[in-house]
1. Given that relative contact order in percent (Cα under 8 Å, 6 or more apart), derived from a single structure, equals 14, which label among P, Q identifies that structure?
2. Of structures P, Q, which gives 38, 32, 17 when semi-axes √(5λ) of the Cα gyration tensor in Å is computed from the coordinates?
3. Please compute FRET efficiency 1/(1 + (r/R0)^6) of positions 186 and 338 (r between Cβ atoms, R0 = 41 Å, to 0.05) for structures P, Q and give me the label with the greatest value.
4. Which structure, out of P, Q, was mean count of other Cβ atoms within 10 Å over residues 66-73 calculated from, if the result is 19.2?
5. Kindly point out which one of P, Q the value -21500 was derived from, the read-out being helix-only ellipticity at 222 nm (-39500 (n - 2.57) for each DSSP H run of 4 or more, over all residues; to 500).
Structure P
C-alpha cells in the first residue's frame, strides 16, 4: 500500500469512527446527528471518488475507451460537486440550526445550483473546468479556478456561520473555532498549491473531528432552556480565573414560585427563557451570563470599572418594554461584588459570592417592601 492509499484509508477510518461516535452520543439532537452523519457520509464518498479517480487515471479497462473516459468524468464531476456542497450542508445542520435567521442561506443554495449547472454546461462544451482525454488522463482546464473559487466561498460561508453560532453562545470556545478555520485553510491550500500532494480529504476529515470536539465541548457548557452558559461553565470560570479582577453579579427572579403555581411550568420556563435573553442582550455586551440555578442567574464582567448602575437601568428598561408583550414577566433582584486578585488570600472568590448573594437578598427584601 502506497502513501496516498494509506492517507485515503486513514481518512475513511477517521470519518467512520466519527459517525459511530456521533450516533452513540445522546447529548445531540436528531437534527444534529443527522447533519454530522450525512456530511461525513459525503466526505467518505468524496474521498473514495478522488482515490478511484487517481488510481483510474491513464488506465484503459474496457475495449471501448470511451466507457473509461465517461466513468472517469463522472467520478471527477461527483467529487468536484461534493466538495463545495459539504460546507453548506454542515453549516445548515450544525451552525444555522441555532441562528434565528440567515439571509444568505437561500443565496448560497442558489449559488450552488448555478455552479452545478455551469459545471454541466462547461462539461458539455468540451470540459472547461477539467478534461479527461482519450487516454483516460485527467487534467485541469483553463476554468479550473471556478471550482476553487466556489469551494473557498462555501467554506467561508460555513466559517461565518460558525462565528455567528459562537456569538449566540457568548463566544464560548471562540479561539478553538478560529484555530480550526486556520487549520482548514492551511491543509486544503497545500493541495491547491501543489496538486501532487493530496491533502484535501484528510484535512476535511480532521476538521470534521475538530468540529465535533468543539460542538460537543460547547453544548456541555450551555443551559438548554435559556441558551446562557450553565452552572458548570460558571464554576469552571471561578476555578480557573483566580488571577484576574472581575465583577460578579447575582440575579434572582422575584415571585417565581407563584408564577409556576399560577400559570404552570410551561409559562415558568418561558419566563426563564425571556429573562435569559434580556440578560444576554443587556449584560452580555459587557460580560458573560450564566444560569446557575432554577431561577438564579449570574453575570461576570472582567472590566471592574464598568458602570453597573447604567447597565442595570438599561436592563430594567428592556424588561419593562418586554413586559408589554409578556405581562407575566416579574422583577429581578440584583446584587454584586468585586473580586480583586491582589486580595485573594484575604478575600477569596467564595467570600465574593457570599457578598453578591447577600446584596441580592437585600435588594429582594427592599423590593418586597415597596
Structure Q
C-alpha cells in the first residue's frame, strides 16, 4: 500500500505490510538482531533502541551545546534513506555478528520481497520495505556501520578540535569546535555515503554557527545566532535568566505544528457528524499526545497557540453543520463540552 508523504510533500511512500504470519516471524528475528547488535551500538545512537528515546537524544544534544567547546553545527538530511539501503552491504553487516544461515536467508528474502502496487508485485533492488518490525532495526544496523563507527573510531581522530555526533534513526547532527573540521567532515561524509549508495539532500544540509561560543561571536557583531530543527523541535540560542548563562531553547517547530493541525483538521472534516462530547474526547486525546512529546521548557506558549487553533478548527466545523444559527467564541468558551486541555510540562529534565 502507499501513504502520503506528509503535509507540504509531493507523492506517496510505499509500505511493505507483511502478513500476520510474516509479521510474527519478523518480530522474532528483529528481537534476535536487536539483542545481538545492542551490545555493539554506540552511545551516539538513540533511534529504535530499547530504553532510549528522542528525548534522550535531545537531552544529550543540549548538554553538548551548553557544556562542550563547540560552535559549528552540521545539520544533515539523507535523501530517501530507507529506499536506498544497499542489500549486499546490509547482509554483510548483519553477517558480521550473526552467523545463523536460517536468519540470514530470511532477511535476504524479506529484503527482496518488495511491495505490491495495483495488484502487481514490485521487487526492490535497494532499500528495506517499510511497514514491518524488522525494517527499522536493519536500518539502524546499516547506519551503525556507515556513520557511527566511522565517525567515532576513524574520522574523529583526524580533527584538531572537539567533535560530537548525535543520531536518531536517519536524523543526525554533528557539532565541532573548529569550522575547518566541520568542512572536512562534509567532504568525507559525502564520499563515504556515495560508497554505500546514500546521498545527502543539499537543500536540507548546512553548516551553521550555534552554541554558547557562537552566541557570543554573533552578539559581538549585533547579530542573532541561527536556528535549526531536530526531532521536531526548533533549537534557539537563549539565556538562562536565573543564572545569566547560555541556554538552548527548544520550541515545537513550525513544521511539527502544521503537521499536527493538518491531522486535526482532516479528522474534524471526516467526523463533523459526531456528537460534540465525542468530538471533545477525541480532540483531547490528540492534544494530550501532542503535549506528551512537546511538553518541554519554554514550549507552553506555542502549545497554547496550537490548542487555540484546534478550537478555531472545531468552531468552523460546528458552524458548517448548523444552518439555523451561528456559533460565536463568547458563547462557546463558557460551554463545558468545548473545553480542551491546556499544555503541561511533561519532561522537566530534558
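1. On the way: P: 14; Q: 19.
Label of the source structure: P.
2. Matching structure: Q.
3. Going through P, Q one by one, FRET efficiency 1/(1 + (r/R0)^6) of positions 186 and 338 (r between Cβ atoms, R0 = 41 Å, to 0.05) is largest in P.
4. Among P, Q, the structure yielding 19.2 for mean count of other Cβ atoms within 10 Å over residues 66-73 is Q.
5. Working: P: -21500; Q: -13500.
The correct label is P.
Every number here is computed from the coordinates shown, using simple stated rules; none is lab data. These numbers come from a predicted model, not from an experiment. Cβ atoms are built from the backbone, for glycine too; each structure is taken alone.
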